[in-house]
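Structures incoming, each one as structure tokens.
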Structure I
Amino acid sequence: MYQLNSETRRDRKKAEMQLRIMQSAMCLFRADGFENTTMEAIAEAADVAKRTLYSYFPAKESLVSAYWLNSVRQNSDLLPLLLKNYPDTRSRLTAVFLSAAKGFKAEPEFARIHFSYQFQQIGNSKQPLPRSDFVQFLSVVIETGQREKDLRKDIVVTELATQVMLNFTAICLMWFSGSEAFSLDERLTHTVDCFIDGAGITRK
């Protein structure tokens, strides 16, 4: 029993350390710019040894990615409210996408860094990556849609959620490369429509 409590305390302290470093880094990135901020400056601002910093975050990009992933985890707490306030899968997915887009437009540089870093990790990893928090979030929405007969049940929940995530990511990456080319909100809404309705025409 003592060991279990000890492990819990260690996990909590680790999470607190990660959060402190991440918050210190984001403050510096916003004040001085991402490129101008060094890992040494982050360690000093967070009051940790440089070695400790690298043990938690191997690069500046990983700090930005952790910031975005933390935001996703916080939004996960809003799932019950999302499922209650929106009547169907279409409106729920649209609300999720447009909420994320609002954050991207507020801090496009950090969003781009996060997506780029995540894609690099997929390419560099020799082990299968765990399901992302976003996919898990979407899985709840999809599973609810299947239960409410909004979505077909012959496709596995995680497969549908992954497809939605890939569609979302592709649109965002295109927008990051040229934000003036199209309306992000409009394109994401169309993406949800295509997922729900399909793009084909049913012929009788």
Structure II
Amino acid sequence: MTVNGEIVTELGTKVTAHDEVRVDGRRVQPETRHVYIALNKPRRYLCSSSDPQGRQLAISLLQPHFSERLFSVGRLDFLSSGLILFTNDGEFAKSVSHPSGRIEKEYQVDTQQPIPESLLDSYRQGITIEGERYQLKSYRYKTPRSVRLTLLEGKNREIRRVFAHWHIGVRKIHRIRVGVIKIQGIPSGQYRPLTQKEVQWFTHAAQRGEQS
């Protein structure tokens, strides 16, 4: 990285809006606007900025339409589909993903075997698997092999790990809601911008969490 033509090696170097900053020869400028996007991620798309294995990236579905440098808010694993938020606003991302905000995330889960209610009741009370604690907020059956799960935190591959612990194969995990944002009306692989009211809802949720 260079600042005004000088190579910078010291971490934490401060710059102003009048400085010329370049990374790998390309000029970097501060974002002039914030972008907030709800994407319906298809299966087999990775929530990452790059992948050495060459897998398809969720961000590639947005890049032709935006000049801003967007990143995903949290993750949705490679084999899962559904709602994932993208932004270039770090404070907004923190509001959505920090546990103190207690933002609900709702999933449609289909399995290969019937799901015992005892599993879901234990999950709701809180369970520990390989030293990691998981807790479900609520559930609702659609069929014996299909259930809606609502989580408050949603740790990495949480649902797959919980069901694997009970030897229940997962056929599909599809996230249908994050807070007030629902996936209805967004086709697979498509997106829509968040409204100002929706963005403010997440900001207020974070503020409530900090005060509690």
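Couple of notes before you dig in:
- Ranking I, II by mean count of other Cβ atoms within 10 Å over residues 82-89, the structure that comes out highest: II
- Computed -5500 for helix-only ellipticity at 222 nm (-39500 (n - 2.57) for each DSSP H run of 4 or more, over all residues; to 500) - originating structure among I, II: II
- With respect to relative contact order in percent (Cα under 8 Å, 6 or more apart), the largest value across structures I, II is given by II.
- When FRET efficiency 1/(1 + (r/R0)^6) of positions 10 and 58 (r between Cβ atoms, R0 = 25 Å, to 0.05) is calculated for each of the structures I, II, the largest result comes from I.
Quick note: the coordinates plus some simple rules give every number you see, no bench work behind them. Just so it is clear, the structure is predicted and the values come from calculations on it, not from any experiment. Cβ atoms are built from the backbone, for glycine too; each structure is taken alone.
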